[in-house]
Structure formats: structure tokens, C-alpha cells
1. Quick one: relative contact order in percent (Cα under 8 Å, 6 or more apart) came out at 10 when computed from one of P, Q, R, so which one is it?
2. One of P, Q, R was used to compute helix-only ellipticity at 222 nm (-39500 (n - 2.57) for each DSSP H run of 4 or more, over all residues; to 500), and the result was -9000. Which label is that?
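Each reported figure results from applying straightforward, stated rules to the coordinates on display, with no laboratory input. Note that the coordinates shown come from a computational prediction; the quantities given were computed from them, not determined experimentally.
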Structure P
Amino acid sequence: MVDQKRIKALIVEDEAHGMASLKKLLDDFCPEVELIGDATTVNQAVDKINSLKPQLVFLDIALPDGDGFEVLERIPNKNFLVIFITAYDKYAVRAFEFSALHYLLKPISSDDLQNAVNRFWNDKEQSELDKKLEVLNENLNEKSKKLILPTSDGLLIIKLNEIIRCEASRNYTCCYLTNNREQIVSKPLGMFEDILSDYHFVRVHNTHLINLKYVNKYIKGKGGVVVMKDKTEIHVPKTRKCDFLEELKLYANYL
């Protein structure tokens, strides 16, 4: 049973400055985190995770004798939450977001750290971690990007080009997919906008995020109407018209 007041954590980081900085941030801003150890190599990390059994591991991607992924490969029973620490650029970071994995981008800020630790209480069991890591590896190495969606039944893995549009419904989002599939996800539409905006997805309405690949036509008007290939018609507010048409033009030039 997880202690509701304390989180037993382990840091895996080979840079002395990075280790010291993270420890100070945790001490200053996350008093609920109890550091029970640290490691600087893959071998040390595997040994300490097995012996100390942390609830949370801050895991640097780059280590002197391998990487953070190798640490996880060598631990069959992953009964802990992982927060990756990375210096990757934003496009590589997108791979973590698509794979539903938690991460902190160097240099770590106190706000980002607090948000990451707060998510621990909402995601105490990182089930299907191996599946998430598999999708992460594919996203880092392939052009065909995949996205993991948390559902009531578990995890759904889809390709980005299978998403036609996303529609907000209070704090939920309904994803309309190819082959007449629908999936309700307990995440706000803003989350999808944040992670998909670099992949030809455009917010054309407060409640609609669309994949430009599936735009069938645009009907002129005060704001206009977008007709999607699934026959959905979405009215574009006047305030979003210019941005939408600019994105559509850029996408046409991209093809």
C-alpha cells in the first residue's frame, strides 16, 4: 500500500551538478518525497532499485555505461513510477508525451518538478510500462508517430494519421478515428492541442481540434465552415479564421 504522506524515491543521474540540483529542488519544494538512495550508472541503478524498492524513480536517459531504458529492461517487475530526466529537444520530448510517459526537461524547474510529483498521486501504478516504452522507442526512431490514449479499459495505441478530429466534452475529449471508430479519453482538449500542434492539427473552434489531412473542403463565410472527410461540418469562429487558413496553406505547401 502506498504511503499517502511520503513517496520513497531514488535518483539515477550521473552528473554531480544535476544530482545536487534535483536533490535541493526536492528538499525545497517537494517535502513529501523521501530520498532513499541515488545511482550514477546502469548497474548501480538496477542494484538499488532491486534492493531499495522505491515507489518513484527519477531516471536520467543518458548514463555513462548505457541509458535509462537499459535500466528498465533489466528489471522485470516494475512496481514503481518512472519520471525520465532528459535534455532532448522538443521533437524528441514529444515522443515521451505521445507515449504517456512522465518526463522532466533539463534544466529542471521547480514548477515542473512539483507538477511531476503531483501526478504521482494520480498515477500510482505505472501499469503497462513495457508497452509505453515500446511505443516510445518507435516514436524516437520512426516517422509514423504513435499516441497512447488512456481509456477505461487500459491503453489504446493509435497512429497520429488515424485521428480525424478531437472534440471537447467538458473535461473529456472524444477522438474520432478512421474506420468509424470513436474513443473517449479523460483528458482535456488542450492537452491534445499542446502535443499535436506540430503535426498538422489545428484548433478551429473552442471544442474542435482537426487533422488537416482529413479536411475535405472549406466553405467561405464570416468565419466559414470546415467540411471533414467523415462529413462532419465545423463552424469556424471569425477570430480563428485567419489562423486556420494560414495553417491550411502551410499544410498544402508541405504536401
Structure Q
Amino acid sequence: MSSGSDERRAGFQRYKEDVEREGKPFYPFAMFHDTVMSFVVVLVIIGLACVWYFTTSEEPGDSGLLGVRYTEEADPGTTSFIPRPDWYFYFLFYLLRIFKWPESVILGTVGIPTLLMILLFALPFVDRRRERRISRRPVAVLAALLTAVSMGVLTYKGATARESLGSEAVAAVPNWCAQQGGCTQEEQEGGEIFAQVGCLQCHTYLGSGSQNVGAPDLSAIGASGRDADYFARYVADPSQFGNNVMPRFENLGEENLNKVAAFLANSKQR
């Protein structure tokens, strides 16, 4: 009885003989097909670009068959922009809504994508059978269907997800106050403003937000010994205190600045 290695070697030899007898050389057959297909893809892209351009006007917001040509000018200083990924990352975008920060987010960002990538790399080495008929490969077919359906559902959910700025953070404000030992009405309103104006895009607070550009966690900022007046002046114009990275929030007005300052002063993570 021949071993599995001998059978694979014999099968490969038969394959080489079939190629020699019935196959076609890469040049010019495969090269010609690839060239034609590449040309078709480029023409489709140019065609779609023309449809997009010629069915819209230069008026901001005017939508054609494939979307608008111009929207409002980008504001590099905005604090209210909600970033969203390109469509081919919607599945991962929605996956991150399932795995919440910070307890399980590592699973959605690193764990699951890395595991799937390892499985794809390992597949040719694990499954070395020559059988490729769909009817003889139920496990592979089922795995492919589940993967396609899962990514399709996640992509759809990610594309249709609607978010209000800071809505999840605003809902967390009562819980923040409870963890801080309670809040006055002014402090709670300050927490809601803090959650809405974009502070959590750079800072973290009791597990919410994301830490960027070296911004510190503010969960216990009130324990620094500084009073509400200091926080109000700092938030209004951080550059006066040597911070040229954080944007100025003086446009919030004195009343709102005082509320945010009261919230920060009460943030001692008791």
C-alpha cells in the first residue's frame, strides 16, 4: 500500500502531465486575459467617476446618482466630528460596538482578526486534499457561507448604525456621578457637556473615551488640589497654561465652562 506522500506525488505528476498535454502557456494566453480584465476594471472606474461628476453640480450638498460632489468645507478644529471607516471596514467597525472598551476591546481589534488571518494562512497546509468538488466538501462550504453571512450582516449593521455625538457617554454620566460619590445638579450638567463636546476623543474618564495625543485620564483630576475656577480658565484657553495641543473651549460660554469646571473639580475617583 502506498503512503499518502506517494499518492500526492503521483497525483502531482499526473497534474503536470495534464498541463503538458492540454494546458496553455502563461504567455500570451494568461497575460492577454489579465491585460483585458485590467483594462475593463479601469474603464468601469472611469465610467463611474464620469457618472458621479456629470450628474452633480458645484452646489454643496447637491446629490447625483452616486452621491454629492461637494459638501461643507472640512473644519480641522472641529470637536464634534464622529469618525467612520470606509465601507470595507464596516464589519470591523460594528464588531467594535459589540466588544466594549476597555474590558474586551482587544478581542475585537486584535484577537478575532488575527485568529482568522492565522486560519487562512494555515488552511493550505492543513487541507492538502485534491478534492475540490463542492458536494464533497461540506465543512469548507459551511465555513465559507458562515463567514460570508457574518461579514455581510456586520457590514450592513455597521453601514446603518446611527450615532448621536456623545450619546453613550451622556447616558453614562449618572453612573460616573455614582462612582464619584454623587454630583450636584450643576456638576451633572457639567458632566453631560463634557461628554458632548468631544473631550472623550482625547481623554478617558472612568473607562469611557480613548486616550490620544498624550491626553491624561481625567477620572481623578479633581484630586490634584486645583479648584473649579482653575479648571474653568484652563478649559477656556489651555494655551495660557502651556498646553498648545488641546483646543480652546471658550466658545462654550461662562455658564457652561463653570459647569464643566465643577464636574472636573468633583472628579476625585473616591
Structure R
Amino acid sequence: MKIVVCVKQVPDTETRIRIADGKVVESDVNWIVSPYDEFALEEALKIKEKKGGEVVLLSLGPERVVSALRSGLAMGADSAVHLKDPKFDAADTLGIAHALAAAVKTLSPDLVLAGQQGVGGDNSQIPGMLAEILDWPQVTVAVKVEVEDGKAVVEREIEGAHETWETTLPAVVSAQKGLNEPRYASLKGIMAAKKKMIETKDAAALALPAEALSPKTRIVAMEQPAARGAVKMIEGDPETQSRELLRLLHEEAKVI
């Protein structure tokens, strides 16, 4: 069984983001694999261990993306494909989905796994767009995946409940927190990752027309959130605090 895992490199959530000229200053950013994509990779590795086959990583981005792919290879993926081209730089989520779909078609997998969202942009759009372009079935926010002969049974999270879906393969499945607990790369895995192949493909190799990468949306502005106001501590016993809190909510905050 062949499984493709889409991997995105994102800023570490502990990174202090700076913005200059309407863009994130990347030199200050510590880049990591999106945690939701780690759930997807762990699930792919578990399926491989149970069913056999291979796991191929797929990522789009600049040269720094190689470190994310090496991390995935160290966890146990077999190979990786890096989509790198200046033409990808201005692409929006739809353009990225077109590029990923073109690469997936060349790999002919039985299953594509991805995180439900990339921590950072949090668009949650790529898995759905990818499935639509491929004309494959999709199941989102998966918290359990069982692969059987030519099909997958997927439990997904919805508000207040879980649903169980059955889909034919190939399909696109996006991973939610709770699907599994990603493993740590072993020293042996880290050493082995250095010898594993990372194939690089550009837009020409994927036969992508310019229209597919032409952005349909654009970011018109980017700014830091407003600073939070100072915290006001209310002294006194509980009864005094309650009366003062009600007064502040009514007279200052004007919410009651």
C-alpha cells in the first residue's frame, strides 16, 4: 500500500512573530512540521506497519522545507518529494492544492493523509481542495482510521459527537488531534534519514499551467493584534469583590 502524506512547515507556536512591510519576518521564525501533519504521518506509519507498503512525504515551499522532510524521514517515511519553484511563491491555497494534486497524480497512491489544518494560516482548505481536484472521496477531521481491502473506515469528529464513514480508495483523509500520539525519531532513524531520497520537482516537471498557480485571493494587510489592556485586581472578601465586579462591568465595561 502506498500512502502520501502532505507536510507543511509552519512557525513554532512559541515563536514571537514580527511583521515588516506587510509580511512576517522569516529570519526570526523557528520552523517546525505542523502538528496536525505529524498526526497524519504517524497514522501512515501505523498503517504501513500493519499492512506493508511505503510512505512518501510531499511538501511545497522554499529550501528550508527540506528540514521538515528530513524530520519526517527520520520518523520512518520512506522517501519525499519537495515541490520548489519561484512560481509557487505567490500561489494561494488553491494554487498550492493544484501543485500538490499534480504531484499526487505522478505518485499514484492508495491514500493521501494530511493534517486538518496547517498551524499558522489555519485555513483548513488544502485537504478539501486536493480531493476535489483529484476527484477523490474525502473524510475530514479523522480521529480513527482503519484500512481494509480497497476501502477505509474513518471515524471523524463533529460538534458534540463522532461519525463513522466508509470510503473507497484512493481517498484523501485529514487528521485531527486525538487520532494518535506521534512518535519521536530515534537516533537510528535520524541517521537513516540522511541517506533517504528527496526528489525535487518544479512547475514544469508537474506540467502545471500558469492559470493553475494564478492566485484568486490576496492578503491586503497584515498587522499584530492590539495589545491587551492592563489587568485590574479586585481586593477584599468575596462579597466585596462581587459588588465591585458588578459595578465595573456596569459602569466601566458597560456590558451589563
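1. On the way: P: 10; Q: 14; R: 24.
Label of the originating structure: P.
2. Attributed to the structure labelled R.
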